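Asks: Multiple structures are listed underneath, in structure tokens.
Read-outs throughout are calculated quantities, based only on the coordinates presented, and are distinct from any laboratory measurement. Quantities reported herein were computed from a predicted structural model and do not represent experimental measurements. Cβ atoms are built from the backbone, for glycine too; each structure is taken alone.
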Structure P
Amino acid sequence: MEVVRVIERFRPNTVSPAVACFARDVVVAAAPETPVRAKAFLFAACRLGAFCESVGLELSPEVVLCDSVIERSCHPKTTAMSQPTRRTVRSNLRAIARELRVGPPPVALGRERAKAPYSRAEIASYLALADAQPTQSRRMRASALVCLGAGAGLVGADLKAVRGIDVISRSGGVVVCVRGGQHPRVVPVLRRHHERLLAGASFAGTGLLIGGTSPTRRNVTTPLTASLAGGAEFPRMEIARLRATWLCEVARAIGLRAFMDAAGITCSQRLGDLVAHLAPPDEAGAVSVLSGARR
């Protein structure tokens, strides 16, 4: 009853009677469950109705409650509403449209989940498999692949382009200089992978660390992981899982879970915005924090 009273008493003096009537009608049809929800729907419907009236659109749900009109009514160049208000109004208008079944229903798109990290024992098994390869070249390349993935988190073009001379002992640890690509950077390597990665780098010299002749070649890791001899009892190594192993280990070392729990953050969407306000650490500081991660 309270919801009905809120809707019936809605008589805004900032919009025309036609817009107010439109707002009441669509909110009644949407059947909000609480008075607060009803007020939010009425406000949003009024904003939409006022826009549509100003551009000469018919005030009927089938015409105005479509995505294109909702987007136009909430565009920054169309309305003086603040950004948070625009987002709220748009969400409420879409909710009304769903309740009135205006337009096709949205198609659910599955979100790709992060790969599970490897355990310490699994990484040790892949390194033992690398050591069992029949040639020195394959042993070095396979070992470097594990170390670059699980020890520095490299994947894709960054992984394929690393040369032996890009692995350097400095700043109190070992770093990989990622050159070119979209994100040139210096990555500290986890300490337990130092010896193996330095050995592979020394063997490769100026050549590409995991083999090949060109950093632009495609799909170089799949032939390498598929050709590892003696590993029939192991599932094929996944580069994304190697990176996930490094990500989890570093996140544990810097206390990321404790920070997110304390801050009440469940999604990392805004962490990049926050990091933009922080001064970048010097290389020695980054090496100290990131190369000594422990499980």
Structure Q
Amino acid sequence: MTEADGIASHGLAYVPIYAEHVRCGKVDGQAVPTVTEPRPGVVVVDGGTGFAHSAIDAGFQRLQPLAKSQGIAVLSIHNSYNCGVLGVHTQRLAQAGLLGIGFTNAPASIAPSGGAKPVVGTNPFSIAAPDGQGDVALLIDQSASTIAKSEVMKHAREGQPVPEGWVLDAEGRPTTDPEAGLKGSMVPSGGYKGVGIALTVELMAAALTGATLGSVASPFSGTAGGPPRTGQCFIAIDPLATSAGAFQERLSHLVASFRDQPGARLPGDSRRNCRTKASTEGVAVNAALLARVRELL
């Protein structure tokens, strides 16, 4: 799906990394998530150091019906791993008719304002709103950094410099060298405001779930450090329970206020356009990457 959405940095490029992490023990490829409901409206999943996707799948099976019956429900996941593109998961909640809100923390790569040592991850959050017809009307998915770290990693693999404003070196100085940036810090989006977003996500996805903080989690790249044991948190809300039936009308007006302006874009438009194009033209994949993936089969 991510390849079709035009997010190649989070698509097939991660397959060799996932395979490497299964081999070295960063991820337990045979893990079976454990699901409990400690309180009404609360679902807790222990990912068992396995893939986040299976933990999310297991949690959603309980989260969605709970949100429909109670109006709101929360899913807390710990002992997890990289969940890929967060918006893919909140989109599923929206397609089920729910307003989906998601948070996931990551190993530290953003330094605090005035500092140079990373203490929080790029930590994305996502909100997906249903269109009332089984699809998504609005999808917001953004990280706390100016750009996703995987984009810097992609530039490093390809030996290409990154644009100014993406990364800082280990001394906190701006650089266009992706390798120096990976050893330093990601630039937070909006300066101190981006740090605030990263902290918010860390609170929701790590502290609230009991997952490992990004400051001590092992990296999502390379083989060192064992399982990262990071976390995810999802909130699912049934708009029919909160808006007296006015949600879809209000949302339609909100979306129209963007669409009515020539040239204006709504968050998620780029992914939607790429997906539509891919449905008829297919997806272009780097030949060398495709060969690496096929070697793993």
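Asks: Given a value of 18.5 for mean count of other Cβ atoms within 10 Å over residues 93-100, point me to the structure among P, Q it was derived from.
Replies: P
Asks: Here Cα extents along the principal axes in Å has been calculated and equals 53, 49, 46, so which of P, Q was it run on?
Replies: Source structure for this number: Q.
Asks: If helix-only ellipticity at 222 nm (-39500 (n - 2.57) for each DSSP H run of 4 or more, over all residues; to 500) is computed to be -16000, which of P, Q is the source?
Replies: On the way: P: -16000; Q: -11000.
The value was obtained from structure P.
Asks: Supply the structure label, taken from P, Q, corresponding to Rg and Dmax of the Cα atoms in Å, for residues 21-124 alone with the calculated value 19.2, 70.
Replies: P
Asks: For mean count of other Cβ atoms within 10 Å over residues 37-44, the calculated result is 20.8, so let me know which of P, Q that is.
Replies: The value was obtained from structure P.
Asks: Next question. Kindly point out which one of P, Q the value 4.7 was derived from, the read-out being distance in nm of label points 7 Å out along Cα→Cβ at positions 165 and 245.
Replies: The value was obtained from structure Q.
Asks: One of P, Q was used to calculate relative contact order in percent (Cα under 8 Å, 6 or more apart), giving 22; which?
Replies: On the way: P: 16; Q: 22.
Considering all the candidates, the number was obtained from Q.
Asks: Between structures P, Q, where is distance in nm of label points 7 Å out along Cα→Cβ at positions 101 and 285 highest? Kindly include the intermediate steps, with their values, before the conclusion.
Replies: Numbers: P: 5.9; Q: 3.7.
Comparing P, Q by distance in nm of label points 7 Å out along Cα→Cβ at positions 101 and 285, the maximum is at P.
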